[in-house]
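The numbers here are math on the coordinates, done by the rules we state, and not lab data. Note that the coordinates shown come from a computational prediction; the quantities given were computed from them, not determined experimentally. Cβ atoms are built from the backbone, for glycine too; each structure is taken alone.
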Structure 1
Amino acid sequence: DPVRERIDQLGLTRTALLDRVREDRGPDDAPHFALSTTRDLTTMFSSLANGRAVSAAVSAQVTGWLALNADLGLAAGATGLDPLAHAETAEQLLLVNKTGRDPGIRAEAGVLVGPRAGVAYAMIVQFTEETPLDRLRVHDAFRVFGADLMESVH
């Protein structure tokens, strides 16, 4: 209930936390850990980046946690940042992002700030994962999206 209340307070109308993270989901478990939309995710990351998610202090704390994310395997890979130390190596670039995956689903949301602009972004792709090439095509689409983001901010 407190989580649902906080989600509502943040104005995330199409987001729900359904369960805890599980290695395997059985028939009695929720089919997914959580659900959201790209609109809600960009709203959340924009609020965090602008210090409006609960308060400036809370926004800064959550942004600090998210900045530790080392996953640059999707859109953020187009930044060229070091995945293990991008907070220290970024030149005129700030990246705060989170990725998610499930069989046949890839997602990334975040904020990318460069010398020209800043943008909150989200991309969710659902696909049929029959071969490794299917997954590679989705990852390529994320990289193209990431390159577009870089052109917008740099």
Structure 2
Amino acid sequence: MHHAYIGGLAQHTLEVARIVINFTHIFPYVNYDIAVASALLHDIGKIIELSDFPENKYTTRGKLIGHINIGVEILNSFISKIPDFPQSLRYELEHCILSHHGTLEMGSPVLPMTLEAIAVHNADKASAEINAFHLAIERDAGTDVWTDYNPTYKRAIKKTTSI
């Protein structure tokens, strides 16, 4: 749907982190460390969910478990190697990964319930949607100022900006 090209996952992850960093400057009560760590980890499960390029297809594990749950498994596998890792911090990081899609309908098993989780969700959504709009514009072969109807976004997208 978005960032579906070589290097796209890294680009998306860095965009989300940069947006979250900006959020923490605007909203200083958002915990920087939790929010940025969660931004960097939110899609870590995609490295298992999707096969390598050029195939880039969903793996069986990815289809059955999904990147959100796989991401929490990866997080916990590393946390388990850190002596005395704070349980409360683990819960905060898990929550941000589990809720980053924002709604149950979009695949999150829980809704964002912390400042950091809502920051990560909104940064993820902004990165994904802006990139998807950009890709739709780039891939549209027509010469019109508007793309063809985009079924994902249920609208045409304006190609040019006039001031």
Can you say which of 1, 2 returns -17000 when helix-only ellipticity at 222 nm (-39500 (n - 2.57) for each DSSP H run of 4 or more, over all residues; to 500) is computed? 2
I have 0.97 for Rg/Rh (Cα atoms, Kirkwood Rh), calculated from one of the structures 1, 2. Which structure is it? 1
For distance in nm of label points 7 Å out along Cα→Cβ at positions 34 and 50, structure among 1, 2 ranking highest is 2
For Cα extents along the principal axes in Å, for residues 74-137 alone, the calculated result is 49, 21, 18, so let me know which of 1, 2 that is. 2
Which structure, out of 1, 2, was distance in nm of label points 7 Å out along Cα→Cβ at positions 98 and 122 derived from, given a value of 2.3? 2
